[in-house]
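Next up: some structures, all given as structure tokens.
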Structure 1
């Protein structure tokens, strides 16, 4: 095949450092989500949905063919951290956690993941970020050590 084609969907989840609620203000959160969508699109990974709550974000993207997952996440977090610091004095301490969770999504489950991301506000009235991520790990059979997941 002379042309390289791919349809790989990824669901990325990461938190603010120590899950500090930097994104409590809904206007700021909405602007950050828009910014994250623009960053990932520029990196060749068009977003299908970006969302989250005051202490973490979810991105569902069609992953590009030109970079590794680690490089993509590193750049998304780096650039958005700079953006966060530019949002005023109260956000100078803004940082993302060191790690992240990224999970494959089948084409047939894209709409379900979009609904899940859209429902974050309601979802987190009943479940913590930690419980949410533990469930993702369990569903995707990812082994993890609690001592190193929560920074």
Structure 2
């Protein structure tokens, strides 16, 4: 692996790290602790490790698609997905708007699915690395909706 490829991988990791910072900027806090939650919600400690794995897989997927030289469009869709991911924590935890956050997650889901479709012709590995991310965003959407309903 040459220097340019390693530098690009570092760039994809950095971009995902920036997206992950949203979770650190908007901590759940007392408001979240006071909310009614469905009994099937995972424990709080699971979210950090799960997202760490997903962000790593997402970074590698982006890098693989970049290496396959699939053009600009797949990486634009990928970037939109990262921006939507960054925004969710601010809406849910910062603004405390579970309703808006749910619809934001729908947009995030569509962007992840779109990224998978955009990556598919260029790297099957990149496509499948995003499958757990799509599954987790699906679960997050169901959880967000359940909490919205429980706390309306």
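Readers should treat all values here as calculations from the given coordinates under stated rules, not as data from a laboratory. All values derive from a computational prediction rather than experimental measurement. Cβ atoms are built from the backbone, for glycine too; each structure is taken alone.
Numbers below:
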item	result
Given -26000 for helix-only ellipticity at 222 nm (-39500 (n - 2.57) for each DSSP H run of 4 or more, over all residues; to 500), calculated: source structure among 1, 2	2
Label whose coordinates, when distance in nm of label points 7 Å out along Cα→Cβ at positions 46 and 62 is calculated, return 0.4 (choices 1, 2)	1
Of the structures 1, 2, the one that 30, 15, 13 was derived from, the read-out being semi-axes √(5λ) of the Cα gyration tensor in Å	2
Ranking 1, 2 by mean count of other Cβ atoms within 10 Å over residues 38-45, the structure that comes out highest	1
